[in-house]
Structure P
Amino acid sequence: MILIVDSGATKSDWIALDEKGKQLFMTQTLGLSPEVLTRSVIEDRLANNFELSKNKENVSHLYFYGAGCGTDRMKKFLKEIFNEFFPNAKTEVREDTYAAIYSTTKIGHQGIVCILGTGSNCCYYDGRQLFQKVISLGYIPMDDGSGNFFGRKLIRDYYFHKMPQDLGIKFAKEYDLEADVIKENLYKQPNPNTYLATFARFLIENKDHPYSKGVIDKGFQQFINNYIMQFELATKVPINFVGSIAHFLKDELTAVLERNDLIVGVIRQRPIEGLVEFHLENL
């Protein structure tokens, strides 16, 4: 059995294939980012999934693409957990940027590939190799244009009284904005980045409000300036995206890309389908 996994900060999509490429099952766990989760939390999330627990000894290969897996230390940390849970599996752990590449860009084709989901990232793919100029430092100093970036912006603007009154009233009705609740989720609960990203739904649902339009436009422009424009070929190759923010704000993202003379490529919400196609071609 082969397991292919696309793991963001919020959730992880798992697809199991047999040796001939036939899909056996598809399941989902919460995100497994090693940057923000302890070993015990990750182990619990694996153990609490019925399909994974039932089939763990049958897995021969595990291909895991995950947020927070950009350093050797984090890859080793996750690999040790997986090797214990899937005792008969040969395991590969790669950062989620590779999932974005394989699901949007054919081998041999060039492109800039971006992630805009709970977090954000960007790389250049020359058709064979990945090149990254910005090493992510996580959700606090980086993640421009992401769900947690926009969520943080909304909370700050609400508390600094910079959000328009009509939108602020609506925002307060939809979320528990008590200071103690926010601080509990940010500083004492796991996945504070995922918590922040939950507020981005409000921005998407109210994207036609003048305030929201400004926040979205500035956030995407900041992502372009800090990530995409790092590459000399930025205006010469397609810019591909995966992630819910890119998907649900596709029109707004496209407008900002075109304003910067960038070529709009593939925009896909979830890379798991493209990952399966890639691995089926390379079984």
Structure Q
Amino acid sequence: MGRSRELAQQLLIEPFNEVKAQMANGTASHSLVADFLSQAHDDTDEDTMKAVALTGYLVGMDTTASALQTFLLAMVLYPDVQARARAELDQAVKHDRVPCLDDRASMPYLDAILREVLRWYPVVPLGIPHVASNDDVYDGYFIPKGAMVMVNQWALSRDEDIFPDASRFDPSRHLTVDGKLKDPFVNHFAFGHGRRICPGRWFAENSLWTAAAAILAVLRIDHAKDSNGNKIEVKPEFTTGLAIHPEPFQCSFEIVNAARERHLRAMVNSN
């Protein structure tokens, strides 16, 4: 327990102090913490900012990584979905350009894929605990003030009345018959509910879309092969815990657009 507390304090304090040092020597990048430090504040404000920055980092790091891993898993297991997404992308974006958020309106199927990623295996299957602020009655059950309430997001994801054949990865369930998205991404149940809904959901959905679009624009994701050239099978198996991740799986990446790869590398190197 003591070691865990020590590590938690390091994670809380050291990145913050690193930004402070970078501010002093003029090398700091634009960030939430840098903006805060550029303004007048007292020690109490600084303690709050450390907590805010750490919370945002931890929540976004783990959940976004999990969703992207699930996206890659789905692309391996459902090559027809991947092919349709790449065809949509190639039609919407010039051959030598990497997609950007301005292209998003022209690529509804990719948004549908990401909605399905979060439905197929919700990152936080039991959601984040809430507390009843007053006595309440729901569906005949009395819920006293102060009781912990958890939304079973896994059960919502497997509701066959809403999601027929729920275990299948099917982005089309999020599209109308004319190919338009049914609901705004930020209303997805995976982001939580009520006053404590994820405040970073806009950032999360933009990050997921940008990453997935770049991956599909440059790479084809497929099964890996063993030393004999045989396909290595992959199963959708996940860890347990508050937040879940796909168990490690093998896959292969093939560059399908060299011009976009060069463009993407140039973008990364310039940053």
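Quick note: the coordinates plus some simple rules give every number you see, no bench work behind them. Since this is a predicted model, take the numbers as computed values, not measurements. Cβ atoms are built from the backbone, for glycine too; each structure is taken alone.
Here are a few things to note about the model shown:
- Here relative contact order in percent (Cα under 8 Å, 6 or more apart) was derived from just one of the structures P, Q, and that gives 22; the source is Q.
- With helix-only ellipticity at 222 nm (-39500 (n - 2.57) for each DSSP H run of 4 or more, over all residues; to 500) derived as -12500, matching label from P, Q: P
- Sorting P, Q by FRET efficiency 1/(1 + (r/R0)^6) of positions 116 and 140 (r between Cβ atoms, R0 = 41 Å, to 0.05) from high to low puts P first, with the largest value.
- Looking at percent of Cα pairs over 16 Å apart, for residues 172-235 alone over structures P, Q, structure Q comes out largest.
- Entry that produces 1.6 once distance in nm of label points 7 Å out along Cα→Cβ at positions 100 and 124 is calculated, selected from P, Q: P
- When mean count of other Cβ atoms within 10 Å over residues 4-11 is computed for each of P, Q, the largest belongs to: P
- With Cα Rg over 2.2 N^0.38 Å derived as 1.02, matching label from P, Q: P
- Computing mean count of other Cβ atoms within 10 Å over residues 220-227 across structures P, Q gives 13.4 for structure Q.
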